[in-house]
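*Asks:* The following blocks contain the structures, represented as C-alpha cells.
Every read-out reported here was derived from the displayed coordinates using simple, explicitly stated rules and does not represent laboratory data. This structure is a prediction, so every number in the text was calculated from the model and none was measured. Cβ atoms are built from the backbone, for glycine too; each structure is taken alone.
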Structure P
Amino acid sequence: MWTVLEASEVKKELRRCPQPVLEKYEQWKALVTHGGPQSLRQLRGLRDERLRGKWEGFRSSRLDQQWRVIYQVQSERIVVIVVRISAHDYRT
C-alpha cells in the first residue's frame, strides 16, 4: 500500500480544477495507493512520463487533454508526493 501526500499548494489548485478533472484525480490517487506508481504506466490514457529540465526527478500523468498531475516517488518510504495539479504549465 502506497501513501499519497499532497503539497500545500495542491489544495488551492484543486479548487480551480473542473469537476471531471477532480474525479479523475481521485481515481488516480486510488490507483497509486493500491497499485503504486508502476500501475500508472499500465494505463496508456494517463500517458505517465518522466519529466526533464527543471522538473528532473518528477513524473507527470495526464488527467485530461489539458490537466496534469506532477508527482515525485520516494520508494524508500513508499510515498508519492503530488506537487502540482496544473493546466499543462510546468513553470515554477
Structure Q
Amino acid sequence: MNKTDLAAKIAENTGITKTQATNAIETFMAAVAKSLKSGKKVTLMGFGTFSVSKRMARKGRNPKTGETIKIKAKKVVRFRPSQEINASL
C-alpha cells in the first residue's frame, strides 16, 4: 500500500475527500519527522513507536572489488510495532 492507496482508504472510511486525506497523511508525516529530528520518540498506542537510534561506524566490504571500506556512523529511524500489531500478523 502506498500513500495514494492509504489516502483513498481513509477517504472511503471517513467520508472526507482524497485531497483532505492526503493532506492529513502529509501533516502526520511532517509532524513525525519534526519530532524525530528533535530527538523525541513518537508513540502511537496500539500501533507502535518511531524512534531514532545511532548506528556505530563499522567496516564493510565493497561487493564489486572486495576492498574493505569504512562505513560512517549515522542516525537511523526505527519502528517498533505494538504487541497488538505483532499479534495480528
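*Asks:* Where does the value 2.7 come from, among P, Q, when distance in nm of label points 7 Å out along Cα→Cβ at positions 30 and 46 is the thing being computed?
*Replies:* Q
*Asks:* Something else about it: I have -13500 for helix-only ellipticity at 222 nm (-39500 (n - 2.57) for each DSSP H run of 4 or more, over all residues; to 500), calculated from one of the structures P, Q. Which structure is it?
*Replies:* Computing helix-only ellipticity at 222 nm (-39500 (n - 2.57) for each DSSP H run of 4 or more, over all residues; to 500) on every structure in P, Q gives -13500 only for Q.
*Asks:* Another one. Can you spot which of P, Q the value 32 was calculated from, given it is relative contact order in percent (Cα under 8 Å, 6 or more apart)?
*Replies:* Corresponding structure: P.
*Asks:* Given a value of 1.52 for Cα Rg over 2.2 N^0.38 Å, calculated from one of P, Q, which structure does it belong to?
*Replies:* The value was obtained from structure Q.
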